[in-house]
Structure P
Amino acid sequence: MAQVKATNVVWHEGHVGREQREGLLKQNGVLIWLTGLPSSGKSTIAFTTEHILVERNRLAYVLDGDNIRHGLNKNLGFSAEDRAENIRRIGEVGKLFADAGVITLSSFVSPYHQDRDAVRALLDDGDFIEVFIDTPLELCEERDPKGLYAKARTGEIPNFTGISDPYEAPENAELVIRTADCTPETAANQIIDELEKRGKLS
């Protein structure tokens, strides 16, 4: 839990509500949370989904773990405490994006149940869709485009999820995608089908 340091602040209500913003976009804001081991395919699937949605004239945006650490979260490391703060911040950003009516795809390892559940609790019912990118560790290591698993195996990278740090797989994710059996396009279409089923693209 982040320490509250701000005092004497009051929420200021605007003149435009979420329904008006969603009406302009002809879609409903949502935070799609892709979680899975490093190199499981989260980012590839997220960006593929974004691309397909935009081609269909839907406003979508990806919040990617590595990209966010270049700016907003560049002051955070990979300890359990820093990981929790990393996810907390993105949860708050995702909540704002959903309120703006944007279909938001968040691609973060987010290895701990507690952190993911805390993000879910931030959003209204139906605004958080957890997608477990279920990829075997062996396949993640085989892909390993950044060579991180090899470095983690030798101890060069500490606190690496799946090797020296745990990954707590979701138990009740809204959607499970097994990337060993499908292409990024197939996975993206599974996510879009889920959005359609939930009325987010109406």
Structure Q
Amino acid sequence: MALTTLDPTSALIVVDLQRGIVGRPTVHFIEGVVQNATRLAAAFRIRGLPVVLVNVTGGAPGRIDRARPAFAPPPDWAELIDELDAQSSDLRITKQRWGSFTGTTLDAQLRGLGVTQVVLCGISTSIGVESTARSAHELGYHVVLATDAMTDTDTSAHENSVQRIFPRLGETATTADIIYILGSETSPSTQSDSAKSG
């Protein structure tokens, strides 16, 4: 379902755009994904709406995952990328699960701010983003997924999330459409016309 409106109190959740994950090979050019996520964050801040920056520091405590080898991340692995231009007003969430709600204070913080809708972007589409979207849906938030501001390490996993899962969880939209509805920039069609005339 395409995006029709944004609630007055929406929040942007940026999932796992951190040094150790952004550096991995992805389906889409990571520069474009980062640029779109950065544009969304700036647009939400301009409107005085919450921006949530999520990073992951490991797996669920106490769990033994035999399918994955032990991993000792470098010191800066969990640091948010500089391009996000993190602000003191941004909410910071550190997680040890796939989703951003499980085992964190995210739900309580958003409810405390009166948030009723979340816009999601980040990495990976089929893991961190989808898990967060599923939880948000189950918790009663209206869910929007910025499909050009997310990517995955696997093409079929990304496409499955975007084409099959996300339409059942909420609305999908491009970065330009979300920003247009926020009222922070001109409409995508106006931008195209300006580019042609220039």
(message) Among P, Q, considering only Rg/Rh (Cα atoms, Kirkwood Rh), for residues 47-86 alone, which has the greatest calculated value?
(response) P
(message) Quick check for you: by relative contact order in percent (Cα under 8 Å, 6 or more apart), which of P, Q is greatest?
(response) P
(message) Tell me which structure, out of P, Q, gives 3.3 once distance in nm of label points 7 Å out along Cα→Cβ at positions 31 and 167 is calculated.
(response) Q
(message) Matching task: 2.2 is the computed value of distance in nm of label points 7 Å out along Cα→Cβ at positions 79 and 127. Pick the structure from P, Q.
(response) Q
(message) If distance in nm of label points 7 Å out along Cα→Cβ at positions 39 and 135 is calculated from each of P, Q, which structure is the one that comes out at 0.9?
(response) P
(request) Using helix-only ellipticity at 222 nm (-39500 (n - 2.57) for each DSSP H run of 4 or more, over all residues; to 500) as the calculated read-out, with -9000 as its value, let me know the right label among P, Q. (result) Q
(request) Have a look at P, Q and say which one yields 0.8 for distance in nm of label points 7 Å out along Cα→Cβ at positions 15 and 143, as calculated. (result) Q
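Read-outs: derived from the displayed coordinates by stated rules, not from any lab. Model, not experiment: these values are computed from the prediction. Cβ atoms are built from the backbone, for glycine too; each structure is taken alone.
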